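Below you'll find a set of structures to go through.
Here, each number is a calculation from the coordinates, and none is a lab measurement. As the structure is a prediction and not an experimental result, all values here were calculated from the model. Cβ atoms are built from the backbone, for glycine too; each structure is taken alone.
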Structure I
Amino acid sequence: MTGLCMTGSCMTKTHSATTQASTDLIALAQQSARLPDIGAPGSLLLAEGKNEEAAEFYEQALESDPKSKSAHAGLYRTYSALGDRHRAAAHLGRAVEWPAVVTLPYRGSGEPVPVLLLLSMNAGNVLVQRYLNDRVFQTYVLLVELYNEETVLPHHRLIVNGVGDADIRAEALAVAEQVLARSPAPVVNPPDRVLATGRCDNAQRLQDIPGVVAPRSAVFSRESLMAATAADRLHENGFEFPLLVRSPGFHMGEHFIRIVRPEELSASVDDLPGNELIVIQYLNGEGADGNMRKYRMLFIGGKLYPVHLAISKQWKIHYFSADMEDHPEHRSEEACFLNDMAGVLGPAVIHTLQRIEERLGLDYGGIDFGLSRRGEVLLYEANATMAVYRPNADPKWDYRRSSVERIYAAAKELFLARANGS
């Protein structure tokens, strides 16, 4: 593949999250040498920040020539600048003539199990493709932004919905529902169940489960959070400082901040992308030893599987940045969790996690959580996008390998069972 380097007005700093959108689409555009040139009048409008006028210009160009790659390229850049990632992706695909369905290689010797994998061209996908072993499964990837009623669906015995982020991929999930309506095949992670797993939705529907502390969460406009009355409005909505603010659609701690004092609010949110931001109650998961702990658990076919335990002094804790590499005592604690999940967490916590799994109703999903000093489950995140990474070759991580392989085996078993009608 050849790389694609894009610059232009849609890549300048705005508060419409265009940087992430463009980055995601650029990654997909690597199979094309470059986008077609766009018309000079539209390019000038984009350079002047007249995005709505540019959209009108290119839409009119498409009316004259529906197959114009230049007009589609212009609309990709225009809708990226406007923050409409779904429409931007659709026009990108048409500009570089991508097919809606991509056939992945099959390397097995026997009859494959054909699977239709639904993915978005943007961020927010579940990293589920790694479970579809190409010696067992013949995978057809359907890019939902390029789907229409004329799209021919390949023969398949199973549909795996890989569109996972409800906060930013609602339109993609709606298209996934349209695909399902055309197929009698069983489905892993029905889109309507995924759509219910947004951060604010989860805070509402999981808070009444005994043993769960779900953070108050709400969406606010950037403008309202930068206003002089922002702290008062937050207080009226039940929020107290410190609190967390994050841009929807980003993961691994990117564009996710803690604000300790009201006077820090305006300047802090000004650095976050997006016109709408999620405000989240801060849950203090600090243990008696001064460390934060974040557990990750997967739900596969109704069963619980431990993924990892991250330990750190920092409130924003992710496995890749936690204090694990140079702390053998932390790795030893994680090994106990992986080898004896029920013994480490206790029956009450296991029961609470099972209740969460039942409420989510996902075939494949997971939860990131902490534990309060009273043994309550502190809900950090629960959805389908939980990733599992195989550890590197360093022997210090050998204790993690068997738990990861159990997860891969469970996912394979789930897919095969569903494809076989059980």
Structure II
Amino acid sequence: MKVIADLHIHSKYSRATSSNMSIPEIVRFSQIKGLTLVGTGDFTHPKWLRELKENLRDAYGVGLYKPIGMQESKVWFMITGEVSTVFTFNGENKKVHHVILTPSIETAEQINDRLSKYGDLESDGRPTLNMSAAQLVEEVIEVSGENLIFPAHAWTPWFSVFGAFSGFDRMEDCYQDMVKHIYALETGLSSNPPMNWRLSSLDRFTLLSNSDSHSSWPWRIGREANLFEVKHLTYWDIVESIRRKDANTLKLTIETDPAYGKYHWSGHRACGVSLPPEEAIKLGNKCPVCHKRLTKGVEQRVEELADRPYGFRPPNSPGYIHLLPLSEVISAVIGAGSPSSQRVWSIYNALIARFGCEYNVLMEAGFDDMAKVVSPLIAEAIVRVREGRVKVIPGYDGVYGQIIIFPEKGLGVARETEGDTEAESDAQKKRMESVRQRSLSDFI
């Protein structure tokens, strides 16, 4: 069966996260998006874990959960969480984020008992732990060998295994003798498989792509995901596919174009400076305007560590596809300025009503069929994104990139520059509530 999985999201108990990130809300928009399997996120937070117990039921002993009271839902949940480890290595401070997958709430509670010794689990949905990455892996695996752990958003400048400011040059340095228990890494929004394929040292690791979403809106949740084809939908089938790096069962990852991510190129937001690797290196990684240190982009960081040219692909590697959230494509074409506008929702809902879910629209719907529902220009935009026929202005230093779908028409996609906080203001909540209810009532 085909399974589209987003294994890394956050709850309302994580910092800078929408207060609407509850189980019912996640279920509604995951179904509209077309997700089959969603990570719960934040199982280390006591209040969220309590909500998981109240809102989820163990589904037939398969290591996954179904939402209570939403029998019509096709969405399954895997118990997942993200933690931050802060430690010293060779006299340098290191900060690395990790994603943990576990087959039950019971094992999650056992993990929490161990991790509570290293930090305050109630402080944040993604707690900061004073322990090394190797210690974390040891504690998690000692609870159960069925648990899986891997580095989150592996290339972002801060808080990642290869981060330019507090990361490592090798997975072995980060995880030490526990690296034998690491089977995967998460590409993050600013990198994709071809960038990671340039490092021969990563060949044995499965590349995963997840949204790291702090909001349930469909332009956030599932913006990156993984497409599995497994005989049975169980925790163990999914984890075994990841461990084996099996291209027969992990068919591809759904990625945004890495240049669209907010740390792709090196730059300095305050001065509006954005530079490709070769130019940043020539300037000694100093801002040409104020001469402060540039935020080193992911592309430059990959270039530093790569031992292969761009274009190399290891044998038997799962594929990938670049997509863009449907709401943002529509917003770009009609000039709405925001994917949350009622004009965008109206067009979005029409497409979902016809094709069933967003992924069907983005990946499968034909031009002629879409043009019967929406304008030919919107249908053409969706096809162009699907086929990679768009221009990308790279993001940098916390500023999202811009995708120009119709360069000849000057139509592009602008993203927020304040960062991926996802937290909705009170005014925004009031303005969008009527849209939320109307858009859901037709399809859920």
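A value of 17.6 for mean count of other Cβ atoms within 10 Å over residues 279-286, calculated from one of I, II, originates in structure I.
Assuming 0.05 is FRET efficiency 1/(1 + (r/R0)^6) of positions 263 and 303 (r between Cβ atoms, R0 = 30 Å, to 0.05) as calculated from a single structure, say which of I, II it is. Structure of origin is I. Computing Cα extents along the principal axes in Å across structures I, II gives 59, 58, 46 for structure II.
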